[in-house]
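Readers should treat all values here as calculations from the given coordinates under stated rules, not as data from a laboratory. On a predicted model such as this, the values are computed, not experimentally measured, just so you know. Cβ atoms are built from the backbone, for glycine too; each structure is taken alone.
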Structure I
Amino acid sequence: MIFEAKVLIISFIVSIILGLIIIPILKKLKVGQIERDDGPQSHLKKQGTPTMGGIIMIVAMILIVTVVYAYLMINGQSDLAHKLLPILLLSIGFGLIGFIDDFKKLVLKNTKGLKPSYKMIGLLIISVAYVIYLVYGLKIGTETYIPIIKTYINIPIYLYIPFAIVVILGATNAINLTDGIDGLSSSVCAIIMTCLAIIGMNLMVYEVSLFASIAIGVTLGFLIFNLHPAKVFMGDTGSLMLGGIISGLSLYLKTPLLLLVIALIPVLETLSVIIQVVYFKKTGNRFFKMAPLHHHFELSGWKENRIVIIFSVLTLVLCIIGLKII
């Protein structure tokens, strides 16, 4: 635990330093946020705020994991060191897909970004590779923890692999939808990853607790610049990466169903979009003032900071509940 705490602090500092370097570069390149005309009017003033800030987190993750890897190898903990790499590759892979999407939108001025089909294929390939690694490389089996009855069940392999892939893609999309106001996604994700880190420590799965600690530090460092009024946005580069980390770690711990509790905010954000679309198609009216859910509260008069605080506190409470039922 002491080592994880040190790594978290170092990751936090490195992320801040990189933010101070990268944000001015993004400003110089004029990689600015494009706000929707039909979105909350208060967001129009954010037009031009540097985005693709997820680059800060990706670079910090690579640097810290590389240093930690070398440290573990020198100290004879090669097995632990090697187990960090697949989680890193999953995170970077998703982050790169988000980067390509952001790059096409913001640099090449292609408003559609990466084609949805190409984006899905890329995410699917990485997800399949990671799940196969867990099942056949690590041989962790298909045991999955059921929170309500506090027991593990073995899922048939032909069901587990598609289930795990859906978990990754679903969680990634949910985090992506949660990233809509200053500091929301980074705050909520930092709390969820802290919960996963504690579970990793309790179960003595130290590669998870260590990697999660790095991710927490990096995210908190980014949050310094992302709090309202945000100096930078993470873009798909950051949100897809965070979604990959959270889903990847939960599968590693055999606790993907726990995400329904600890990641309830991203789940509700996703459900709000689904409900909005279905309701509109059936009635021609909107169920929410605007989806995802955080925009509904914005248009109901809530300030951004209030939404972030309430959603974060709710996530913290849900994570405490999650730790109690694990």
Structure II
Amino acid sequence: MKLSILGTTGYTGTLLLKLAIAHPNIKKIYAFSSSRNGEKIGIQSEKLISSTFLSYDKLNEIEFDIIISALPHLTSSLYYSDYIGKKIIIDLAADLRIENKELFFQSYGKLPDIAHYFGRATYGLSEINYNQIANSDLIANPGCYPTVSLLAILPIVKEIKDVRNIFINSFSGVSGAGKKAKTDLLYCERNENINVYNPISKHRHYNEIKEKIDAEINNISLSFNPYLLPVNRGIYSNNTILFKSNISEKNVFEIFTQYYKDKSFVKIVPIEEMQMKNVVYTNNCLLSVIIDKNQLQIFSAIDNLLKGSAGQAIQNLNLRCGFPETTGLPQSSFA
């Protein structure tokens, strides 16, 4: 299999390149970068077609099977749009994640040039949409916050409909903000500090999360509060669902057991093991459940760069190509 990776110099793109090199079924890799084309890649592998980053004008000169794009939102689809319907495409940007144009505009301020493809891409939340992913040539990889929250929430709202409110509080490492230099991401600003940003409905991932929940159950009040932690990577999320009546602990555990019984990367753990250090550097998602009458709290954690981005892209590649889902992906943490 020959893979083209677009945007290989950010945190996600660099990790994606390393995962692709380690993947036994990926034989040739084209590494593209606009900011560093012509520069040495710095990683040696016989799989790499070139020892330097390629410019995007070379894309139409090569033969490949799959594109994975780690380019920024609203830029990503500009480079792969000509290959829709011709190649397998996995996009880590937001360009095709949201199906509703109005919601997308609210989140990103404009529409991508391929907005006419809205609704045609498969939402690449691996454990929930695995059958659709296996048959799709256009896959929109979820954001990191949506991944950690939706894996906790969707199985429940698919089965229990008397939901009143949902509250999500998610705590993320700084790498989730990307590699560009920003004053509020400086060491002196982040160290020994924590703060909420873009709360309730202001974060661009809010509409992505809300749209997927609304597809299962309508008219639910959702509050999403993201926080920055003084750590490099990982997301820890408290997902609280309030119901109109008391719920059964047995029912909740049966739902999660049924949804994730054959899913290698989702692990239900006791609350004592629900620690971010147990999930970073893996493609796992940890879930832990606490119930008090009509209140369900689902704690979830992922590595934002792996399960929240590059790892899930490789997982979706595995699903689409018929490889074992775990191929080339880490399941044990060494943090």
Structure III
Amino acid sequence: MPPLEPGLLDGFAMFDGVDAEARRAVLAAATRRDLREGETLLREASSNEHMYLVIKGELGVFLAGTGKEPVATLGNGETVGEMSLLDGSPASASVIAATPCKLLAVDERAFWELIESSHAFAIKLLVKLTGRLRANNATVSQSVILRRRYERAAMFDGLTGIHNRRWLDETLHRLVRRVEGADRGWLSLALIDIDHFKGFNDTYGHEAGDHVLTVVAQVLARNLRPTDLVARFGGEEFVILFPDTDLEHALIAGERVRSAVEREVLTLDERALPGVTISMGVAQLASGQTVPELLKAADTAMYEAKHAGRNRVVAAK
């Protein structure tokens, strides 16, 4: 095989400042490697004994579980595989040719001789690895941010911005367990329905209906105590949780909320809309009562409020 041309290393930033003798030693020990498009150079978790220099073409870097798109692309003048040589570990990712590639393969012995003989190469390698670590940290940080956004989206209603049914189920069960385990404690719950909501939707349109849901949710949240919690139960129904609150005081809080909704002035795109009212059933957790039973008691009281003329608060019997 003919010797490799001395100028082959000119396009690699890693070799800037490396003296001619060290370059000749690398080229003397290096071998050519050609890859077809789609051919695997390194496989994640497999051993690797070379640093590869990309003379021509592009390599895609793939991590398990990240889908079919590469997390990074390496082109002319890039290197890959040096981390495995430094710590003796298997490849941390799979590297696959995105296009036909021409590479130089530098084996482990020549790699370490280059580090020992060339201060310039060692510094360039350190800078390169630092950049990769920073990029990895940025990726991790972004993943954490995305995860938090996902968790928030999973617990909040997309329309109204308040907690959703999933959050309510988890929180309500936790509060019930806490009351059951305490020597003394209360938990009350209000189930709320917007009066004549279907007729409002049919008359003024779904955009106006969505606006009403959002406004009612905001009014409920604004008129609660800091310890009270509100969630969208589904459709035009909402639930308020009153921790450490008996039925008497929950009814007072419920009446305050009902009155605030009744007073709220509704407009949409400078168009006046008729106000809405709510019907509310309030129940206090009884000893030994389950979450479905508590919700059922509040639901029954809410329908009593509707049958009694709507726009009122009724206590569960």
Q. Here helix-only ellipticity at 222 nm (-39500 (n - 2.57) for each DSSP H run of 4 or more, over all residues; to 500) has been calculated and equals -23500, so which of I, II, III was it run on?
A. I
Q. Between structures I, II, III, where is FRET efficiency 1/(1 + (r/R0)^6) of positions 25 and 233 (r between Cβ atoms, R0 = 25 Å, to 0.05) highest?
A. I
**Q.** Answer label among I, II, III for the case where relative contact order in percent (Cα under 8 Å, 6 or more apart), calculated from the coordinates, equals 17
**A.** II
Q) Which one of I, II, III has distance in nm of label points 7 Å out along Cα→Cβ at positions 161 and 273, as calculated from the coordinates, equal to 3.5? A) II
